[in-house]
Structure I
Amino acid sequence: MTRIYGLVGAAALLFSVLITPAAARGVATHAQATRFKVGLVLDVGGVNDKSFNHLAFLGMRSAISTFGASGSYLPSNSQADYVPNLTHYAQLHPNLIIATGVLMSGAIYTVAKQYPNQKFAIIDGFPTDAKGNQVNLRNVANLLFHEQESGYLAGVIAGLMEKDHVGKARHNVIGAMGGLPVPAVVRFIAGYVAGAKKVDPTIKVRIGYSQSFVDQGKGNTVGRTQIASGADVLFAVAGGSGLGYLAAAQQAGVYGVGVDADQAYLGRYIVTSAIKRVDVAVYNAIRDTRSGHFVSGNHLFTIKNGGTGFGKTSPVVPASIVAQANNYKNLMIRGLIVPPVTIHNS
């Protein structure tokens, strides 16, 4: 069933009604809504992953509310849905179609080539041809992040918690779990490892993958395994699967680190979150397209422009550790620290 949020006036229904056959979920505001339309294709994590996809949705909702537009999203139940979902929107000719996630790189290349006059944006990826070559297309904006920066700062906090034996952080071991080892996930974890080892070179980091951005049970299993091997802080980089991983930390009475969104709401056991402002990237893409300033190619979000960083810190984190993390953040902004993009866990 199509859902309409913040509807004002019958005219705002138009775009959402058009997409009903594909079971899209609609967001529309203002009587002006039919003047500018946005289609958002979500990855398999879904709109309620409380992380990557949800942030993209929030960015779209904020932009259409601010600028007077209409928008909707299509969920992807599997990778086989990417091309059909993107094609469905392209046939409706919205002003902008946004794809969430690197796994859509091949699909957006295929569809953007078929619809050269349609504007697209992809989060975390580039159009990629059948041979695996990254191709910049004149109708695709690539929204990219320095995830390693956020991971590094989260690693600094986790490493100092262990080094200073704060609370239950006493085994000199921390953990990290990705959903799949795609580049953005690897960058997060690479930074996390580097940040932790910067403040405590002797720390051990357990790394695993649930092979899913959805399955919370698999995430929970990885978390319990790492905890059994001594990990006192778990960093989730796995969307919905990461919620299961963090639940393992809560169940065992150890600490967690959120990702993408500020996940402090999960509880005091979340010491911080590695922030990735997907919502800002989506908002900016819509704003720029609507104002006639769509630019294809790479758009980079970093610590310097507020695209990365760390979120709220739990009351269990001493002020001295927060101060050190902020010091490392400032050094990074000045270019004196450049986190790695590949994992070095020796």
Structure II
Amino acid sequence: MTIPQTMRAAVVRDFGRPLSIEEWPVPRPGPGKVLVRIAASGVCHTDLHAADGDWPVRPAVPFIPGHEGVGRVAALGAGVSHLEEGDLVGIAWLHDACGHCEYCITGWETLCEAQHNSGYSVNGCMAEYALGNAAYVARLPEHSDPVAMAPILCAGVTTYKGIKETGARPGQWIAISGIGGLGHLAVQYATAMGLRVVALDVAEDKLALARTDGAEIVVNASLDNAAQRVIDATGGGAHGVLVTAVSRPAFGQALQMARRRGTVSLVGLPPGTFETPIFEVVLKRITVRGSIVGTRQDLAEAIAFAAAGKVRAHTQTAALEDVDSVFAELKAGRVTGRVVLKLDGQ
């Protein structure tokens, strides 16, 4: 495969400013790396945080965002033997980890303090080419649609792992708060896993989407009695609650609708803090835990659901040059499902 010297890329040069669409040098894969020709790159809320620089640890500018990249291997670095040129792969948020700390060796590589993250601490996928660590890129079935598979690399695995973290078992109730890019996939994963789903959002069109995706009950989260409605509908509250909403009120509301001995799993990342009612948490024996994306094994499982047709992202496509418009729509909460940037990959 002939690899050009430069590529089109969306570049963050100043936080909170429009991205620059420019010619950028095509990287060359070093030992253990692969160069991927990107066909599709999903747009995540984390990309907004990266571009705005509003998280405690900022990326170093300039950088290329994006961590839902799907494409074909264009070149192999030295020592890579389990991949070949032309293989369809995905580049996810976890670009790599150290592999030898207590978290890596116990199956919690996503907690590794030495990890690198695609589109944040290393350049990401909003470009015609991107580098991946060969040991961490996801193998995708050959027949996969890059646009459909891109959101699985972050939104999919994040919600799949978050559902697992609730410990809810088939036949039990899970409440999913926030039916956006993550939440609409969470409804599908939960349904495929045999759970009964209550969906909450403040937008009626997103609640309608949740019904289409398998939710038995939908509740408008803006109602004063929203939590009580969930409790009544589920006969005592949800066994598990997954919060994907980037809204602080959703976090407190999640604790209210959890069943006794229920577990609240938090994946949304709004800035700030939320108040925890100590009395209820203690007396109802509620577990509250954070959940951060997923390991390579979690990702393989999330991909398997999608490859089997049990989970499919609702996508809209846009050109790389439209990334700022997509960001604006995300900020305004006007995106239903996931926006995927189409590039000149395959």
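Since every read-out is calculated from the coordinates, none of them should be taken as a lab result. Because the structure is a prediction, the values reported are computed rather than measured. Cβ atoms are built from the backbone, for glycine too; each structure is taken alone.
helix-only ellipticity at 222 nm (-39500 (n - 2.57) for each DSSP H run of 4 or more, over all residues; to 500) was computed and gave -7000; which structure, I, II, did it come from? So the calculation was done on II.
Among candidates I, II, the computation of FRET efficiency 1/(1 + (r/R0)^6) of positions 61 and 261 (r between Cβ atoms, R0 = 30 Å, to 0.05) that gave 1.00 used structure I.
So distance in nm of label points 7 Å out along Cα→Cβ at positions 37 and 325, computed for just one structure, reads 2.7; which one of I, II is that? Going through each structure in turn, the value belongs to II. Mean count of other Cβ atoms within 10 Å over residues 269-276 computed as 27.8: which structure among I, II? Going label by label, the one that fits is I. Could you tell me which structure in I, II was used to calculate distance in nm of label points 7 Å out along Cα→Cβ at positions 157 and 285 as 2.7? Considering all the candidates, the number was obtained from I.
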